Structure P
Amino acid sequence: MKTYHFFPVFLVLVASYVGLHFYAARWLVKNFALGHTAHYWLRLALLAAAFLSPFTMFLKRYHHGPLLETLYTAGFAWMGIILIAALVFACSDLAALGLRRAAWLQPRLLAHAALALIAVITAWGVYGGQKVPDIKEIAVPVKNLPPALEGFKIAQISDMHVNSGLKLRRYSGIVDRINSVNPDLVLVTGDLIDPGIPSPEKLGELTGKINSRLGFFGVLGNHDYYYGLDKSMACYKAFGIKLLKNETYELKDLRLIGLGDIHTEHLTQADVTGLLEKHKDGKFTVLMTHQPLYYPAIAATGDYLVFSGHTHKGQIFPFTIFTRLFYKYFYGLYRINNSAFYVTSGSGTWGPPLRWFAAAEIPVITLTAAK
């Protein structure tokens, strides 16, 4: 069984996150000529802010309420704001370095412009994170498509991370958008639930309003496991979602296969291809896997239409760059041999309730016979 060493990566991420706050303090002191006392209190305040987000993540698992929801929203939002601020501060430092010989450049003016830009980007990101995502229609030509599946519509929901009343309201809009396209099949590719969800019953009520001719099927994402495997599986069942965990489901003209979360269950490439090899009979097959991994090996075993999520398309730039480094199949439609793979940016947000240069979406794939 393959072992995944996440702890060193986690330590690097924590150190980098805390480091952003010290960098921000240094930038503000340098550009606004703050004194020693102000510098001390600023560093202390930013260090406290650095621990606000992880503290709210922990507290949210156990306590809920209107006032606490405000605290949680602020804590999660700060994660995105400090990332945006550090990016803008770094760009302003590079601009100042490149223009240091320009007589007209006033450092204080550049610093004020940087703060204004942070405010604009943050507002832009909040809008992107809170608006109900648009339907993204994609036509996928399929070789040897059964005639009965011509024009077949599959809607995908992924990475909603529902853990607040705010996200429940947004999910209600997503339900309406999905129903407007009359899908034949609806798939959820993981991370529907996040630890700290205040009202699973309300989420189930909304999910029950989704209209799908052939039903609603899903797989687990890593955050569903964080919430608790037994609790998540019970929720999916109560919501009317047929959960496939390393198993298959036969419909009249197609087969569905769903994988557990690859990293969380430590599924190897051999585990995945071994499951697929058991069902090589030529029937049109749709595969759901939360994380976009092992794609070439999957395509080598047969012809599939594969749905994944997890990457969020980075959610907030420049995480887009780092996410692309970890996941070769990062976002969009990929073709390998006769298989098609779609990796969605997701319909929701994790952590910061912001999206910037990584719009959320509701993919609706329409099957057509390949010419």
Structure Q
Amino acid sequence: MATSPVLTRPRRDLASAPFLVAARGERPAHLPVWFMRQAGRSLPEYRALRAGTGMLQSCLTPDLTCEITLQPVRRHGVDAAILFSDIVVPLHAAGVGVDIVAGTGPVVANPVRTAADVARLPELDPEQVAPVRDAIGLLIAELGATPLIGFAGAPFTLASYLIEGGPSRNHERTKALMRSAPDVWHALLGRLADLTSTFLRVQVDAGVDAVQLFDSWAGALSLRDYREFVAPHSARVLAAITEVPRIHFGVGTGELLGAMAEAGADVVGVDWRIPLDDAARRAGGAHPVQGNLDPAVLFADFGSVASEVARIAAEGRRTPGHVFNLGHGVLPDTDPDVLTRLVDLVHRQPV
């Protein structure tokens, strides 16, 4: 595995930042909130800035990445920024033929389905993601007291894109390889764990204040299969990062929360399908949780939004710590003014 050069992390005294306080399981000054996909298509300033620039190019152009990451912090007053990126950025940077196609998502030129395909996968050299490191340097100078969250896709989700060749509803080829050729499967996930660890290590050394590991498709698995085929590889990634809080998130993972916590998470991300306090119990009862407003609720009248916020905040008070978020990313047609009002409403909830 390629390793990042030893760097001195920029020093920022953010110990009292509400997001980091909640992530440590302590009581913050106010309930912290940020949104997955807060930087993106819901913001008109984002659409104007991105016009004519591809997604991967945007993620690897430091000043553009910096500006996009800052936009929701300025507009909404959220308690954390998340690095603008995509889960396939380290694959692309390493030399894997992958592109993000509008209306489809990541598309892989040559799917990975055999031992020979796995052997041909390139390693990620830290210098290949130097633009990400440089963007973080720009952000640290701009964010002041607002923490910055680093970003990576988990090995299983990356593997699914590589095997299927793109997004998949049922992950047929992924599950078939997992069972038919477990040696190939584990070799692939081992390579992807190395790549993801390198990508996160670059971000941590550059100065991010927390990281989130996105396992977007893990909810397609049974608990048994997750423990056998996925958890060891995610655990390797999370074990490589010990200096900052680690958030572990997936969609449809209500039955997996205990195993996801055991894999090494400090904070367990929760989608909208189960109550937050129930999620905390499923995760073992000792981990702070993040979530979990249904993104679609933001299209309802604001009284309904406020009712859901109050319910979730009350559930969060019965957990070891709570970072308010959506149960998945901001939907593209979300009114950004609703998000701004939501931040103010969350900040006024009892803690």
Structure R
Amino acid sequence: MKTLSPWARLALAIVPILISLAITALLILAVGSDPRAVFEKVWEGAFRDMRAFSGVVNFWIPLTLAAMGLVVTFTAGLWNIGVEGQMIMGAVFASWAALTLKLPPLVLIPIEIAAAMLGGALWAALVGLLKIRLGVHEIFGGVALNALANVISIFLISGPWQPPEGGSVRATPLFPVDALLPPFSAEFDVSLLALVIVGTVFAAVVLALRGTRWGLQLKATGKNARSALLLGVPTRQSALSAFIICGMIAGIAGSYRVLFTYGNLRPLVSGGIGFLALLVVLLVSMRGIWVPLVTFAFAAILGGSARLKVALQLDSSLAGVLQGMLVLVVLLFTGLRQRLQLERERSATAPVESSASTPSTSERL
């Protein structure tokens, strides 16, 4: 089997990035601004000081967790659009523990994270059961459960968990200090525990998908579920387990939003991170090893784009244009790479087939 040369693979990886940057630069020129000044302001906004860098890392943590969870479901061939709802339910369960349990921080924080994992897993399992038992596609089930999760959070905020001053749909009261994740330092305002969790989840997912029987079953299910079933792979159990694992990881991401980023529960607490994680997984073609790098780039672009409106009178949504363009171009080049690879394989097998079909000299005699 002939494969593309290393230089060809490198070109197909770098060229999409250059094209997306060039298209974004042309759009910036079209609105009368200097592309170089825009990129400088984005860089400055993300890395100008330790406070700005902390903001990038605080967005990177839940985004990386959500993306690593989605790598699991995408490997099994499942479009887990419901990751947003799983993050919200993780935040809801963690909020319940923070508001109701009166325990020391060393006991309370692990319980909050475990509760968040349970909430995300239960919500993801609903999507899986709807697909496996009732034949509801995971996209439709996920979208419906996303909306339901947000409705539940609004009900809790404006009802049982409303502030003492009266009903409000803005947010619950601030959680007790003992219930919050402690920052690393005043200068580097990031949770060290969350960084450890991200590293653990990343290593566990990559190793599980590469070197375990479960990972092989997920890959077989994602490649061809019917053939995998004929070969004895429990495809339904594999799909359901992928949903549950993804939900658990997404729940942790949701808990970080309420236990550190905000310090309370508010509507749409996920902040669209789940949908952005979907773009990340498409961008890396389900290769989990690249997820932290790509999510950091996305977090830096979003964090740095906040200065565009103040400095250059440009809307910060320009960062979304760059991200969307990057994903679109990379997907196009991924299809091109697959087509080139297929053509090389066909050309490599064609001479063998033709020689096999041509009778030899002794056969003709």
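For mean count of other Cβ atoms within 10 Å over residues 59-66, the calculated result is 19.5, so let me know which of P, Q, R that is.
Q
Using helix-only ellipticity at 222 nm (-39500 (n - 2.57) for each DSSP H run of 4 or more, over all residues; to 500) as the calculated read-out, with -13000 as its value, let me know the right label among P, Q, R. Walk me through the numbers on the way to the answer.
On the way: P: -15500; Q: -13000; R: -24500.
Answer by label: Q.
Computed from the coordinates by the stated procedures, all read-outs in this text should not be read as laboratory data. What you are looking at is a predicted structure, and each value in this text was computed from that prediction instead of being measured. Cβ atoms are built from the backbone, for glycine too; each structure is taken alone.
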